[in-house]
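Multiple structures are listed underneath, in structure tokens.
Any read-out appearing in this document is the output of simple, stated calculations on the displayed coordinates, not a laboratory observation. Everything numeric here is computed off the predicted structure, so don't read it as measured data. Cβ atoms are built from the backbone, for glycine too; each structure is taken alone.
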Structure 1
Amino acid sequence: MRIIGGQHRGLTLASVGKGDAAAHLRPTADRVRESLFNVLLGGRFDDPVTDARVLDLFAGTGALGLEALSRGAAFAAFVDDGRVAQSLIRENIGKCRREADSRLIARDATRLSANPDAPYSLVFLDPPYGKGMGEKALAAAFAGGWIAPEAIIVWEENTAQAAPEGTTLLDQRRYGDTWITILRADQ
């Protein structure tokens, strides 16, 4: 696994190894990440990455948030409650030397409390597949003031996702057994 583009292009990230089965670590494949960022930056949307505040829910390895930082995002917060994931995120933040513009939040993404900072304009949501955790995490993020008005939300699942209340569906694409749903917050 590596950073695909931007300032850290080609940087190899920490190996997941055997991962953490209980935490459902399943990093987004390099080719899916590359395709996703091509969609986000391909002109269909106003550039949602440059200078963005990024919220990476169920961050796993942190690859999505770090890819955004590499491509010009201003700040990234990584949310994960798995011990193995937290260790991988810390290691990958260190490899990218992004300690100053990132933060690890050791918390269950479905139980976010009130956001103590500015809201986030780009949200990555990569919950364990098929468990209904994405809907809960989005609801908690909206309720806690984590998501900015008109934020772009990128939701990775094993099935196409309907736009939850408070969002508008912008795009959906399938990459093998992965579906990427891109939403805009209506707020």
Structure 2
Amino acid sequence: MYKKQMIFQKVACLIAVVAAAATFVYSLGIITDIYDSLYSTMKNVNDLTQTEVPGSIIYYDMQDFNKTFMHLALGLILVSCTLYLTNTNIRRKYYVGNYVSSVLFAVCALGISIWSHIRISAFKVQYLTTVDFEALKAYAEKWGETYIESTFFLDLHYFVCLLNIAAAVMLLVNLYWKKDMMKKEDALIAQGKEA
């Protein structure tokens, strides 16, 4: 039983780091399609109403969110590293630091997932309802620019959020399992001393 639990905790810590890294990479590319198709339609960055395509202001609307998202993703990477600094991945018996790092990652990952899902879903609705895709297609054909109507990069957040949630749940399950194993081990030791 100990071997299974030790393998599980190694996998949980690894998935946490992968989830944090995936969140960071995703934050770097989330507005790639929006940039490629809408940035050039903005004729005057000092007056965002001057655009060839109505609704293209979404590119600028997403800038503050994207910057914050990227910083949070970097923070999540640092938090995931604490799992390895406290040896949460290999320690047989957990101490306060292991509990703190596991719970901290779970809270941060769940918080970022919920926050980013709400914000990205709202931007997706804005993108689909405010951008004039007919005007965008005409502009792209006229100037040889990229025409993208897809919401692939916005939809990719479902995968990233699920990965973070899975890592958080695995770490919390691991904590419960580890605590249970430590109780059983202490009980066996106590029985040995009594005999």
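Between structures 1, 2, the greatest calculated value of relative contact order in percent (Cα under 8 Å, 6 or more apart) is seen in 2. Comparing distance in nm of label points 7 Å out along Cα→Cβ at positions 75 and 163 across structures 1, 2, the highest figure is found for 1. Given that distance in nm of label points 7 Å out along Cα→Cβ at positions 35 and 59, derived from a single structure, equals 1.0, which label among 1, 2 identifies that structure? That value comes from structure 2.
If distance in nm of label points 7 Å out along Cα→Cβ at positions 51 and 139 computes to 0.7, which of 1, 2 did it come from? The read-out was computed on structure 2.
Quick one: helix-only ellipticity at 222 nm (-39500 (n - 2.57) for each DSSP H run of 4 or more, over all residues; to 500) came out at -7500 when computed from one of 1, 2, so which one is it? That value comes from structure 1. Looking at Cα Rg over 2.2 N^0.38 Å, for residues 67-154 alone over structures 1, 2, structure 2 comes out largest. If mean projected area of the Cα convex hull in nm² is calculated from each of 1, 2, which structure is the one that comes out at 9.2? The structure behind it is 1.
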